[in-house]
Structure I
Amino acid sequence: MRYRAPPREAVDPAVFGRLPLADWREYAALLQGAAWPSITQLNALLPAEAPHRFVAQTPTLLADGLHYEQRIAEHGRIATREDNWHDLFNALVWLRHPALKQALNRRQIAEIACMGPKQRSRPQYALTQFDEGGVIVLLRDPALLARWDAHDWHGLLWQRRQAWLDGSIGVWLFGHALLELALTPGKLPVGKALVFQSASADAASVAQRCAEAIRDGRLLNDPQELRPLPLAGIPGWHQDNASETFHLTTPCYQPRRAGRQYPAALAC
């Protein structure tokens with residue numbers, strides 16, 4: 001069943017103080033204000049030199065016949081539904097990660113040129129899945145990857161719980177659909193992760209490396225590149241995961257399918 005976000009007035013204010021939305025607190029006025037932010041307010045947060053702008057998605061706009069991605073690439077117009085959680089979170093990701101969004105758009109346009117606007121390629125599925133449900137993960141302890149490869153969720157998320165707290169693993173949500181799901185407490189979302197490895201990189205350098213690799217076609221050529229990550233198991237992301245029982249019983253921990261393999265972490 002397709003997720004339906006709660007009305008703005010029905011959202012529990014406490015969700016904005018918990019992960020993952022707590023990581024987006026610089027946009028608290030847009031998320032928690034009594035009124036929906038306008039397109040003008042969103043555009044005011046863009047740098048003056050930004051090549052794109054948010055525009056209201058209206059029948060008049062859609063009458064141009066362009067694919068959503070083509071409209072961005074050719075005219076710098078990001079179609080945005082007003083008073084809509086999904087599109088508001090998409091706008092916030094554009095504000096925080098413009099290089100990543102532009103890299104995805106560039107790749108989508110290249111695929112549309114090959115496939116046409118009505119067919120979809122394997123890279124397009126991968127690009128869209130990351131855009132909607134993507135997570136960027138930085139590993140400082142490479143030994144953790146073996147547990148992830150095996151879907152040893154109890155080992156990765158409970159036995160090595162401290163790794164998620166001491167910086168051995170860094171997690172940054174990118175997918176705007178995941179941010180929307182966070183409006184409803186108790187959900188058990190599974191992110192689509194791209195994994196990087198470094199002893200010293202910070203969030204900004206990892207995001208830059210990710211954007212470059214996507215833009216250059218070294219990432220997101222197939223959905224199978226994306227690793228599932230049960231976000232509810234990360235400390236602070238679900239109210240019950242401080243108990244081992246959660247990690248032994250939660251349905252979002254799925255076994256690895258026979259033959260399923262993942263690419264190595266990308267160095268940065």
Structure II
Amino acid sequence: MKKWYEALFENYALTYDKEVFTQGAQGECDFIEREIDKDKSKKIIDIGCGTGRHAIELTKRGYSVTGVDLSEAQLARAKEKATGQGLNIDFQKHDARNLPFENEFDLAIMLCEGAFSLMETDEMNFEILKNATKALKKNGKFIFTTLNGLFPLFHSIEKFCSRIDESGAAYKSNSFDLMTFRDHNITEFEDDAGNKKKLKCNERFYVPSEITWLLKTLGYKKIDIFGAKLGAYSRNDRLTTEDFEMLVVAEKNATVGA
């Protein structure tokens with residue numbers, strides 16, 4: 001039986017590209033460029049690349065990008081978009097918990113819950129962080145976003161999601177578990193073929209101290225966490241309880257193996 005995140009993305013690529021939260025790629029890539037000093041020699045891996053919006057934008061700017069995703073439908077859409085723009089991008093199907101790369105990339109990006117926080121257990125999510133770390137060269141940088149566990153302590157997740165579901169998936173019957181920091185919800189959506197679907201989903205929210213500890217155990221020497229503003233990532237945005245997502249920037253320690 002398919003996991004909810006597999007079922008969601010099996011025929012959802014065209015609709016996904018219209019979602020509100022997928023419209024910030026240019027501004028987000030501006031931030032990524034600043035973080036690597038616009039060094040075009042940097043090799044980048046986009047984990048959970050989806051339909052390739054960041055991989056395509058970065059390639060257009062002159063970077064070498066490898067995009068990986070679990071969904072064949074999302075990858076097919078990514079390849080179609082890249083080909084249509086005359087871009088040659090290496091898109092590969094992989095499970096983020098079992099990547100075949102080791103010490104190959106200068107930068108790993110994993111944005112908009114590309115893979116992390118969707119898994120059923122904390123151990124599975126940790127495997128994603130481990131594999132991203134393994135893929136990085138020594139002194140490599142890791143930029144990712146994840147759900148901010150401070151937000152649901154002060155706000156209703158269902159009310160927040162209802163403001164962004166006008167043209168896409170609807171997230172209903174949210175139930176946030178304080179013991180596990182998981183949000184369980186019913187996601188209703190229409191796939192690219194016009195079929196209406198309903199899935200039982202659950203996602204893991206993380207508090208900053210958890211992320212810091214997880215990354216420290218993987219050998220990161222510098223870990224910065226910010227609020228993640230759609231299309232406008234910035235080191236000036238201190239993480240608050242108002243941020244639905246957090247932005248994490250971590251540098252791998254050159255003396256510690258993956």
Structure III
Amino acid sequence: MRPERLKSLLERFQRGEITMEQILGHLERAPFEDLGFARIDHHRAVRQGYPEVVYCPGKTADQISEICASIAARGDGLLATRADEAVRRRLADEHPRIAVNHLARTAYLPPDEPVEVEVRGNVLIVTAGTSDLPAAEEAAVAARAMGNPVRRLDDVGVAGIHRLLAGQEELREATVIIVVAGMEAALASVVGGLVAAPVVAVPTSVGYGASFNGLAALLGLLNSCAPGVTVVNIDNGYGAAVAATRINRLP
């Protein structure tokens with residue numbers, strides 16, 4: 001249960017619209033649910049502001065379906081990441097309101113009721129090239145699901161740096177910037193040297209052989225000459241979105 005929904009329940013109780021027993025019924029289901037093969041952390045929405053997200057690889061389609069049904073039943077929304085095409089189709093059949101993003105490999109079900117989240121400003125997602133879009137799309141879907149206004153600045157890698165410099169207004173207006181880049185991932189260092197906003201960098205597995213499936217980009221970012229650039233794991237758009245959300249949310 002999200003904090004916003006818990007607050008709404010308590011306000012409704014205060015107005016006499018619901019009973020104490022109804023509130024207790026919601027809360028007693030909050031900690032976790034044991035499905036036998038998984039323990040669903042329903043309390044995560046209270047602790048962190050968003051329900052547990054389902055990472056699909058390594059799980060069977062039936063396991064994913066049951067986990068997603070359990071989370072969706074609470075009404076706080078659902079996000080599944082790295083879902084293959086068959087899983088996306090199944091989730092779309094089982095949850096008519098779910099939105100699938102084939103490029104991001106995500107399935108997102110909005111909350112039953114709109115959720116107002118207070119944030120400092122917008123999250124800007126910057127990509128070096130079109131090949132980096134899958135990780136960027138994952139970040140965008142997750143960031144929007146967590147209540148952030150998201151803007152984009154795509155295909156502005158350092159091989160044509162004038163494209164990035166033409167977007168300086170978007171860079172200045174951003175509260176948090178996620179930079180998604182493969183190859184040597186120099187773009188994040190350049191952006192980090194241009195702005196005062198926090199920069200969260202996503203190294204991608206884009207590049208020829210010596211890129212080592214993103215390891216070169218990861219090491220390059222960890223050695224960034226721009227101080228303050230935060231780095232997540234290779235292709236981890238979701239992790240970048242979580243980091244950006246925690247920075248962007250008002251206390």
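Throughout, read-outs are computed from the coordinates displayed, never taken from laboratory work. Everything quoted here is computed from the prediction, not taken from an experiment. Cβ atoms are built from the backbone, for glycine too; each structure is taken alone.
Work out the source of 14.1, 39 here, i.e. which of I, II, III gives that when Rg and Dmax of the Cα atoms in Å, for residues 46-141 alone is computed. Attributed to the structure labelled III.
Once mean count of other Cβ atoms within 10 Å over residues 174-181 is calculated for every structure in I, II, III, which label goes with the largest value? Top value of mean count of other Cβ atoms within 10 Å over residues 174-181 goes to structure III.
Suppose mean count of other Cβ atoms within 10 Å over residues 62-69 works out to 13.4; of I, II, III, which structure was it derived from? Of the options listed, only I reproduces it.
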